Structure P
Amino acid sequence: MDDPDQILDEAEYNLKAAYAGFKQYQSADGEQKLIGLRNAVSFGRSVTFVLQRLRGKTNKDFDSWYTERQEVLKSDEVAQKMDDLRNRILKGSDGPDISNYTKVNRLNTAELSRIMPPWADSAFIGDQYGGSGFKVEQPDGSVEKFYIELPDEIDVETGLYIDDNSDDVHEEIVDAEEELQYYLKLLGEIVRDAKAEFGEE
């Protein structure tokens, strides 16, 4: 049977797994970037599921403690968006989508042509994974992508964001990295509170 410290350790482990997904999102390209985002959201949401197993395993009033944190998460727009996205990922329910964005501030086509290697067939900016680079047709007819970081002369912002399907066309797009970082920090604070309240009884 789990004791409180084991449960707290598992919650912390899941938080670390969520951060690993976040780091993958930050550093990877293409499909691996999207996988990192999905893992960060899924493992992040599991943190509170694990913490709920403290109910009945401690002499302290877990329900009052958890209700306060639950209200914080429910009232937080980003946390609620992550919860809805996790349900969409795992259950296929209605909810936010992961979408790509491209914001062109200054597109220097001459610079793009200059940096394109001779072995590349074409360039792309802002694909479905929010990346940019070059395409190369393989001997079998397939196309392989090579991702790069665009130089400053090509001032184009690209990335992924969590689209809550709002009808507000003027709603500002926030990169998923910013919202993920905020969400995981919030979960980290809850885990630290839980360890301080229920650990090492």
Structure Q
Amino acid sequence: MADQYKLSVDVRNEFGKGFARRLRAAGKIPAVLYGHGTEPQHLALPGHETALIVRHSNAIITLDIEGTEQLALVKDIQRDPVRRIIEHIDLVVINKGEKVQIDVPYVVEGVSFAGTMTTFSAQAIAIEADALNIPEQIVINVDGLTDGTQILAKDVVLPEGATLTDDPELLILAVTAAGSGSDADDAADAAVAEAAAAESAE
């Protein structure tokens, strides 16, 4: 399950790109907290601590908003496309005991059968889970899988208490013979092109 963290944050009453730049220069990250019919709250998060927390997928944070605590889920992170600096974070209000729908990344363990390779068709799997028991990642075992094996969303073993909300037929990964498929086609096309070029040069 995703770890839970705690941050002391400030309410911000100034807005705009200029203020956001000054806020980041002071080591803080602008954020907005919304959900459950509440009025959006504009916050300033401590930069270093927040950057460490959001390295983890689907982090749950207990926000200390000037003395009032509120559970929140990291919903979206906006980064500078070049420097990768966090520019803004969206946080969603969550309550203990509620279910949330979330995209969870997966990792592969094990090694497929000799002479095969694993190709990936999706980066995450959509599930529903208890707000305080969201898995940070889902593990898919490919050990010994042979050429032609496909794993669909419905085949993935989910953590206890989680249910699939994705398309059950969504292709997650496939095991193919090394050098087969598009790689082999590309190599063949390249060989034909080289042969044609050699003939024209003669």
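Just so you know, all these numbers are worked out from the coordinates, no wet-lab data involved. Fair warning: this is a prediction, and the values are worked out from it, not measured in the lab. Cβ atoms are built from the backbone, for glycine too; each structure is taken alone.
As an exercise: helix-only ellipticity at 222 nm (-39500 (n - 2.57) for each DSSP H run of 4 or more, over all residues; to 500), calculated from one structure in P, Q, equals -17500. Which structure is it? Before the final figure, lay out each step's value.
Numbers: P: -17500; Q: -5500.
Working through the options, I get structure P.
For relative contact order in percent (Cα under 8 Å, 6 or more apart), which of P, Q scores largest? Display every interim value, and only then the final one.
Values: P: 24; Q: 18.
Answer by largest value of relative contact order in percent (Cα under 8 Å, 6 or more apart): P.
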Q: Out of P, Q, choose the structure whose coordinates give percent of Cα pairs over 31 Å apart equal to 41 when calculated.
A: Q
Q. If we compute distance in nm of label points 7 Å out along Cα→Cβ at positions 46 and 174 for structures P, Q, which one ends up with the highest value?
A. Q
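Determine which structure produced the value 0.5 for distance in nm of label points 7 Å out along Cα→Cβ at positions 118 and 142, calculated from the coordinates; the candidates are P, Q. Present the calculation step by step, with values, prior to reporting the outcome.
Details: P: 2.7; Q: 0.5.
That value comes from structure Q.
Tell me which structure, out of P, Q, gives 1.00 once FRET efficiency 1/(1 + (r/R0)^6) of positions 14 and 30 (r between Cβ atoms, R0 = 30 Å, to 0.05) is calculated.
Values: P: 0.70; Q: 1.00.
Structure of origin is Q.
Comparing P, Q, where is mean projected area of the Cα convex hull in nm², for residues 6-125 alone highest? Please list the in-between numbers first.
Values: P: 11.0; Q: 10.5.
Going through P, Q one by one, mean projected area of the Cα convex hull in nm², for residues 6-125 alone peaks for structure P.
Comparing P, Q, where is FRET efficiency 1/(1 + (r/R0)^6) of positions 62 and 102 (r between Cβ atoms, R0 = 25 Å, to 0.05) highest? Spell out each step's value before the answer.
Numbers: P: 0.00; Q: 0.90.
Top value of FRET efficiency 1/(1 + (r/R0)^6) of positions 62 and 102 (r between Cβ atoms, R0 = 25 Å, to 0.05), among P, Q, belongs to structure Q.
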